[in-house]
Structure 1
Amino acid sequence: MIPDSRARLACALIGALALSGCGTYHVRADNAALQNEPRPQAWSGSIALASDPAGARCAVTRGGAAVTQVTTPAQVTLARGNDPVEVRCSAPGRMDTAVTLRPLRDFGVHHHQPTGPVGTNNNREDIQTGRVRRFFDATVALPPAAFASAAERDAFFNARAAAIRAGWEPQIARAERSRDAMIDSADTLRGYMQQDLAALDRQKAAATIATAARGRR
C-alpha cells in the first residue's frame, strides 16, 4: 500500500470512530442521567391516577380542553407532547384540589442529540413536538374540609410539601448529572417544584380550622 493510500485509510478510520462516538452520545448522556437505574420500557400512554382518600371525582383537562372525567383509582390515557395536564378532584368532606402534571423525559425512547445535521434536526423535532416526553402516575391528596387544630393543618401540609420535594428530587438529580438527557434543565425542574409548593401554600391559606369556625358562631 502506498503512503497516500495508508493516509486516506487512516483518515477514514478516524472519521468512522468519530461518527461512532457521535452516534452513541445519547446512550452515554442517558446513562449519566440514570446512573445506576435500569432503563425503563417505553411509556404505554396511560397513567394510574389515584387519590387520598380514594373515590374522588376528578376532571382532567389539557390546554383548556377536557380530556376525561374519572373516579379514582383510574387509568387515564394521555398523548405525548409538551403541554401539562391539570387534574381537579373533589370528594365529600374534603377540599377541592387541583394539581398540575407535567410531561417529562421518557427514558424508554431514543432522545436524539444535536450531533451533526441529522441529529440536530431530530433533536429539534424531539423538543418541539414533545414526542420523547411522558406523564407519570399521580396521587392527588385532598385535605380535610376542616382541620381540628392549626397543628393538624400544619402537619398535613408539611407532609404534602415533603412529598412534593421528594417527587421532584430524582428528576432534578438526573438533570444535574446530564443536562442533555433530560430536555428540561435542573433550574426549570426546580421552578416546577416551586410552582407546586406555591399552589400548596395557597391551599393551606384557604384551609379551615374547625375550632376557629365554632368560635365565630
Structure 2
Amino acid sequence: MLRVVIAEDSVLLREGLTRLLSDRGMDVVAAVADGQSLLSVVDELAGTGALPDVVVADVRMPPTHTDEGIRACVALRATHPSVGTLVLSQYVEERYATELLTGSTSGVGYLLKDRVADVREFADAVTRVAQGGTALDPEVVAQLLGRSRRHDTLAALTPREREVLGLMAEGRSNTAIARQLVVSDGAVEKHVGNIFLKLGLDRGSDGHRRVLAVLSYLNA
C-alpha cells in the first residue's frame, strides 16, 4: 500500500484528494494545509521509520500563496530524496516546474488541477511518481519542450524522437506511445534507443534511463 502525504490549503480539495486516493487503495498518512506543516510532518514520519512514498502538494499555499508548495517539495528532495513529489497547479508556471525538476533523483510530477477530475489518470500519476517515475502534464511538457527547442538542447533528435520524448515525459509506456502515434511497439523501442544514445545515457535499467532522458531535456 502506497503511503501518501497531501498538502493543500483548500479544505474541500484536501478532503477530496484524501478520499480519492484512499478509495484507490492508498494510505493517506497525513493531510496538511501549508508548506511548513508538510516539512514537519514528513520529518516526523521519518523519525518513526515510516517515510511516505510520495507527497502531493499544491504549488501555492499559505502564508503568501505564491510558491510555498514547490519550495517545500524542493526542500524535501534535499532532506528525503527517496520521497516522490507531485505538485498540482491551477496553470503552468514554467519557472516553478523547472525548479522542481532540476536535479531530481526521485519520482517527480507536475499536473494541472484539472487532471484530478480524471480519477484513474490522477491515481496512476501518483503511483508512477511514488515508484520513481515521472508524471508531467501535457501542457507542462509542451511549454518546457518549447523552451528546450529555443535553447537548441535537443538538436540531435529528430522531430519524431522529440515527440516520443515528450510522451515519455508524460509517463507513457512504449505501448501507450505506439498507440498514440499509430506505430508499432518496435518502432517506438527504436526511437527510445536512439534518444538514449543521442543524450549520452549509458546502458542500465531502462526505467532509470527513461527518467534521466526526460530530465535531460527538462533540466537543460
Structure 3
Amino acid sequence: MNIADIRTQYSQKSLSEADVLPDAIAQFEKWWDEVIHSQITEPNAMTLATASLDGVPDARIVLLKGVSQEGFTFFTNYESQKGQQLAQNPRACLVFFWKELERQVRIRGVVSKVSKEKSEAYFFSRPEGSQIGACASPQSRVIADRQELESRVQALEEAVKKGHKIEKPDYWGGYILKPESLEFWQGRPNRLHDRILYTLQDKGDWLIQRLAP
C-alpha cells in the first residue's frame, strides 16, 4: 500500500464554541472523563516536546500522572535528555491523541519541578520493580549492552532482599507544565476538523477562539 493512500474519514462527533466550558482545564477534564469511560488503552500517554537552548527540537512519549488547575504532572529522570533540555529551556508542549474518539489536545506552557515531597510520594507509590528500575538506569546515557543494565538491576534486587531500603534518587522526580494555551481538536469529515483554542489571559481568564483546520 502506498503510504500516501492511507486515509481515515473522521465522523464521530463535532465541537463548537457553544459546546465547550469557559475554563480550559475543566474542558480537558470533561474530555478526560469521556476517555476513561471509553476504556482506551493507556489514555494518559502523551507526547512531550522539548527543545534545547539553541532550538533543536525533541519529542517522546511520557505518561500523565496528574492534572489540576495548577497544570499537568509527569515524572522522569532529571538527568535524562528531556531533563537537561528542560533545565536549559523550560518551555514545552504536550500532545494527547485519542484515535478511538478522533480527538487530539495540544498543551503549551512553562515547566517546573514539583516539590521533593510530591516526587517522593509518587516514587514510593510505584511497584518495587519500577523503583529499582529508576535507581538502576542512567537514563539517556550510553551503556555497553543490555547485560550492564540487568546487572545493575540484579545488584539492587539482591541488596533489597538483604534488607537494603530503596531511596528515591535525587536525580528522579516530577515536573508540572503550567499551561498557557490548550487546543482541542475533533476530527470531522473531509478534513474540515473542529479546532478550539484556549489562550490564557493576564487576569487568568481564557480567550476561546476557533481555528481553521
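Each reported figure results from applying straightforward, stated rules to the coordinates on display, with no laboratory input. If you're wondering where the values come from, they're calculated on a predicted model, not measured in any experiment. Cβ atoms are built from the backbone, for glycine too; each structure is taken alone.
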*Of structures 1, 2, 3, which gives 2.5 when distance in nm of label points 7 Å out along Cα→Cβ at positions 30 and 118 is computed from the coordinates?*
3
*Where is relative contact order in percent (Cα under 8 Å, 6 or more apart) largest, in which of 1, 2, 3?*
3
*Assign the value 35, 23, 17, calculated as Cα extents along the principal axes in Å, for residues 62-109 alone, to the correct structure from 1, 2, 3.*
3
*asked:* On Rg/Rh (Cα atoms, Kirkwood Rh), for residues 46-85 alone, which of the structures labelled 1, 2, 3 is highest?
replied: 2
